[in-house]
Structure P
Amino acid sequence: MRDFRCPGCGQHLAFENSMCLACDTPIGYSLPDRAMLPVRDGGELALCANLHVAQCNWLVPASGPELCESCRLTRTRPADSDVEAMAAFALAETAKRRLVAELAELSLPITGRDADPDYGLAFDLLSSAGGPVTTGHQNGVITLDLAEGDDAHREQLRAEMDEPYRTLLGHFRHEIGHYYFYVLIDPAPALRAQFAELFGDPDLDYQAALDRHYSQGPPAGWEDSFVSSYATMHPAEDFAETFAHYLHIRDTLDTAAAFGLAPANAGYDGKLLGLSAFDSLIEMWLPLVWSLNMVNRSMGRDDLYPFVLPPAVLQKLQFLHMALQQQTS
């Protein structure tokens, strides 16, 4: 994430700011400009209509749609009267905006349900307080249980499932990986063939794989070939986990570069093209994440990135890097 500055006084701004706390200038995030811009009465820009219900600080044309590019992707949300669910909804939307911003930085296509009613991207952000909600992806629709925004609930699930990491943003990055498999990989015969070599047959019976995973657990020695135990369940989940980690790596490097903690070309604006560029990406990532893990330990916290990237996983990440480069060039 970029190092944003107030256009009025130059004060540092967080990605979530809707006002500069130093000079009281109303500001918002412009996705086309990748920048924080001022909001002036009678000006050409206005804050998203979800400013209060979703804490959304994105900008829209004053004469255009009331909802921003991220909020328009949400198909279903809790009722305004459900105060608890709406608080969780705001947390989820905050994480989703960071996801959408990164997708735009990577020049990945985002086709909403308005343009493609059958397979366009949409989000159903639902509260499980009134009944079961299964987080997942189907035909472009990403469903998220808003209970994942509750720290205690999420930590309990993380411990029960023996996961080293579980966050709202991580869920979104994983589920969007399923979407981009169908958008970028599945329609391209050459990429699909490479996918099968690295990940396996994407058409394997999913329910059978699910049942096997939860009855038998991951295979012995899975750490040599997969980034997480969940990735061992099915080739589709392996790809989604790999996709999520690619986004983790790219966004963390971009943020580190913006604050001088990584080389300038580690950011999204860096020309990380070709096979050798992926090697450079990893060469920048490994020492950075090691140092960040050690900083976390100095604060008595668990590792920021509690994962190992063996050669087989690096091959999968390299495939994804090249596939995204090919599709967005």
Structure Q
Amino acid sequence: IHHIWKCSYLTGRAHGWRYYHSTALKNWTQAREWCREEYTDMVAIQSQEENDHLVSLLPTRTGSPYYWIGITKSEKSDPWTWVGNNSTWVGNQSWATDEPNNNHVTEFCVEIYVNNNKANRGKWNDEKCSEKKYPVCYQAQCNLTSCDRGRCRETIDNTICLCEPGFGGDRCQTAVTCDALSVPQHGRLQCHGSYGPSRFNSSCRFHCDLGYRVEGPEWLQCQASGRWDHPAPRCQVEQCAALKWTSDRLLRTCLHPIANDSFNSTCAFSCEEGFELSGQSVTICDHAGRWTAEVPTCSGKGTFFVHFYC
């Protein structure tokens, strides 16, 4: 005996799921097997809008048998779960009056009514999986290349890409961009990243010129939010400790080209007349924030007496 499986294409749209139904009766397991062999799977409904759209495409029937849909469970206490995506969506308007009632204890499969009764049209009824009804299948339009860095989701008349964090664009093909960083004054910037400068996951390192130090984080990274993980640092001039001296006889002349007691500040020392300098006459604030010499001191010169004899 040769069985001829007749099926109908339910929509002519080019984007989003294509729905099909069979004119051959099958139990729920057979119905799903047929859908998976011929198309993608038994239909999975993600919203009330999709439910209503599917009903508008299916031929109206005056009575049972109706159409199997891809929601089921294994035990009475289990949640209703859609095949293929494990969704547990059940809308407030999904079930027909007094359903699901598990009338025969093992009513673990679901049919959808497509009769002319306005109260029940598009509603669901739990049914024994061994009953024979018409399969409703879908053909997925999403594929492995639909979304570069995301998950393809099909909706009514459309497919959308749900992007991974850090990516955007209609196909999730573009890495998120952070604001361009400015080169710090008295410093430089080095950036690298797989998707280009200032793109998601790119990193930038701040360096400062000799005599300056990074004030803030040395590394910044572009986050999925399109913001850097820290505020940009700046280059702060190295600071030496203020010079201290105790000798009132010490004379000093200091030059501060950048800031007081900072990198490249220079102090020259001398003593009042009659005193000698002990130590270095010049000290400079170096690139590490240290003076090159200690503050010198002044000491009195020795007194010599010359005796004349007549």
Which entry (P, Q) yields the derived value -2000 for helix-only ellipticity at 222 nm (-39500 (n - 2.57) for each DSSP H run of 4 or more, over all residues; to 500): Q
Mean projected area of the Cα convex hull in nm², for residues 211-266 alone derived as 5.1 - corresponding label from P, Q: Q
Structure (P, Q) behind the derived value 1.53 of Rg/Rh (Cα atoms, Kirkwood Rh): Q
Computed 1.11 for Cα Rg over 2.2 N^0.38 Å, for residues 91-186 alone - originating structure among P, Q: P
Highest-scoring label, criterion being distance in nm of label points 7 Å out along Cα→Cβ at positions 179 and 299, among P, Q: Q
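Every number in this text was worked out from the coordinates using simple rules, so none of it is lab data. The structure presented is a predicted model; accordingly, all values stated were derived computationally and were not measured. Cβ atoms are built from the backbone, for glycine too; each structure is taken alone.
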